[in-house]
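Input: structures, listed below.
Nothing in this text is a laboratory measurement; each read-out follows from the coordinates by a stated rule. Computed from a prediction, not measured in an experiment: that's the story for all the values here. Cβ atoms are built from the backbone, for glycine too; each structure is taken alone.
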Structure P
Amino acid sequence: MEEISWTDFEKVDLRVGTILQVEDFPKARKPAYQLTIDFGVTLGIKQSSAQIVVHYTKEQLIGRQVVAVINFPRKQIANFFSECLVTGFADENGDIILTTVEKKVPNGAKLI
């Protein structure tokens, strides 16, 4: 594993946001949802595509806080532009479990 410097780590902007809306994403190659996430007043609302359909229903995701990288460039996935990368860990089958916070924190809070 390659070591990185503290400066390298500081370049990755990881923030918490609350999922406001979840839609099916039938045009994605792998099953996914289109998420609308609130990152607070300063950062605003961002869209993301997430392959999390195995472990989460749309209803379970509304109001959930997630951790996302917000300083990647926008990425086009089919007809959708993903503006942030929602983070998670793969389970034993490769299906994603979301990275979340233990207690509620303000939207837009930065991982430090």
Structure Q
Amino acid sequence: MDETKYSGAFQIIMNAGNSKSAALMAIEAAKDGDFAEADERLREAETEMRAAHQAQIDMIQQEAAGNSVDVNIILVHAQDHLTMAILAKDLAEQFVELYRQMSEMKQQMKQGNDTN
């Protein structure tokens, strides 16, 4: 196998997978009320997503420069990973915010009950 032929796709798969995992860990941390951890995992997801995007941009620039990029099942798989990771990160941001709001509301309700 010509590894250079697939290196960009494998880079996208790796970074997108890491981003998706970090996004899902952010949701779990927020669900447990650990918002510092959730925020850290969201930052990690963003960093990994940027790396995946950069690998994709490098391939696009290579193609634009006249150096053909082979479209193969591994590249299609990489693009699928990237799409799902973007969705996971976007949704994780929303879930973390919802859990944060729920936690604040619970605190307010508890404080209201403590004064009665």
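Each of P, Q could give relative contact order in percent (Cα under 8 Å, 6 or more apart), but the derived value 39 comes from Q. When helix-only ellipticity at 222 nm (-39500 (n - 2.57) for each DSSP H run of 4 or more, over all residues; to 500) is computed for each of P, Q, the one that comes out at -2000 is P. Looking across P, Q, the calculation of distance in nm of label points 7 Å out along Cα→Cβ at positions 51 and 99 that yields 2.3 traces back to Q.
Here Rg and Dmax of the Cα atoms in Å has been calculated and equals 14.0, 40, so which of P, Q was it run on? Answer by label: P.
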